[in-house]
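Pasting the structures here.
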Structure 1
Amino acid sequence: MTEFTELTDLTAVRLLDGYRGGEFGPVAAVRAALARAEEIQPEVNAFVRLTAGEALEQAAASEERWRRGEPRGLLDGVPVTVKDILLLRGAPTLKGSLTVDPAGRWDEDAPSVARLREHGAVFLGKTTTPEFGWKGVTDSPLSGVTRNPHDPARTAGGS
């Protein structure tokens with residue numbers, strides 16, 4: 001198990017403790033999460049969009065805040081993803097469908113996403129969803145089948 005894989009096993013609380021104690025920083029945690037996402041994507045197909053560049057910029061800003069002892073909020077530097085059924089400012093919300101125009105105006109966050117942003121969470125990208133989120137099996141015309149990471153022969157159950 002690599003250092004990156006070990007960081008992806010940590011809870012948000014443990015990540016924040018590590019940032020606070022200087023054991024590791026948000027950049028390392030985000031790099032680990034991105035590496036893991038890229039590693040599993042071919043088999044699991046969990047992401048419709050990974051935003052590595054943006055995530056690393058957010059992580060670097062968070063790391064600087066932690067260095068100064070001024071974290072933005074309760075989740076500063078914690079890597080998160082947003083299901084593609086929720087609005088995420090700057091990223092298309094295609095809802096698992098080919099009928100949603102990706103060229104739309106994507107200038108709002110859903111309330112839950114806004115709270116994550118307010119508290120300094122780092123957005124890795126958007127995860128797959130059944131078309132319009134209407135069923136308990138994650139497959140869609142947009143992204144195909146998403147597999148269960150614990151057993152790829154099983155469904156991810158709509159998430």
Structure 2
Amino acid sequence: MDQLSESKMIIGSDEWCAFPSLNIPAIKARVDSGAKTSSLHAINIQRFMKDEEHWVQFEVHPLKGNRKTTVHCEAPLIDQRVIKSSSGDKEKRPVISTLLSLGEKTWNVEVTLTNRDSMGYRMLLGREAMNGHVLIDPQGECLLGNHLSNELADLYKAHKA
């Protein structure tokens with residue numbers, strides 16, 4: 001194995017990740033090297049001013065099929081971008097910068113906020129967030145570990161509606 005790949009994690013087509021600064025301890029992400037930008041499921045998105053800076057507050061239902069578990073989040077708004085979805089639709093989305101934890105590593109990523117209720121995953125991990133950090137094994141799933149439903153219930157017990 002060359003030096004370049006030794007420093008990178010090997011991940012599968014989907015992985016559990018976390019956003020520690022948003023109080024999201026586990027969310028399953030679809031790994032998509034075809035998508036430039038990462039996106040996070042968010043609803044009730046509202047912009048506001050805090051210390052003369054633009055911020056955004058929003059709610060996340062981090063677990064697919066579970067609308068009772070809700071995490072309330074706030075983050076500085078760093079941009080708004082027009083994103084073209086895989087179906088060709090264009091949408092103007094807020095962009096935040098936040099810490100992403102994947103396996104044993106944590107680094108800063110940019111994430112767009114959008115309602116992903118109709119999608120299979122609450123999180124899409126795009127190539128900009130993965131650059132320099134991971135190699136993808138498309139046959140693998142949850143290569144960095146899985147979460148059992150009782151573990152998820154324990155992680156999110158403070159966030160039940």
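Any read-out appearing in this document is the output of simple, stated calculations on the displayed coordinates, not a laboratory observation. Owing to the predicted nature of the structure, the values given are computational and were not obtained by experimental measurement. Cβ atoms are built from the backbone, for glycine too; each structure is taken alone.
Tabulated data
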quantity: Per mean count of other Cβ atoms within 10 Å over residues 39-46, the highest-valued of structures 1, 2; calculated: 2
quantity: Distance in nm of label points 7 Å out along Cα→Cβ at positions 79 and 151 derived as 2.7 - corresponding label from 1, 2; calculated: 1
quantity: Origin of the value 1.4, where distance in nm of label points 7 Å out along Cα→Cβ at positions 15 and 63 was derived from one of 1, 2; calculated: 1
quantity: Among 1, 2, structure where FRET efficiency 1/(1 + (r/R0)^6) of positions 31 and 103 (r between Cβ atoms, R0 = 25 Å, to 0.05) as derived comes to 1.00; calculated: 2
quantity: With helix-only ellipticity at 222 nm (-39500 (n - 2.57) for each DSSP H run of 4 or more, over all residues; to 500) derived as -11500, matching label from 1, 2; calculated: 1
quantity: When mean projected area of the Cα convex hull in nm² is computed for each of 1, 2, the largest belongs to; calculated: 2
quantity: Relative contact order in percent (Cα under 8 Å, 6 or more apart) from the coordinates reads 35; which among 1, 2; calculated: 2
quantity: Among 1, 2, structure where Rg and Dmax of the Cα atoms in Å, for residues 87-134 alone as derived comes to 12.2, 35; calculated: 2
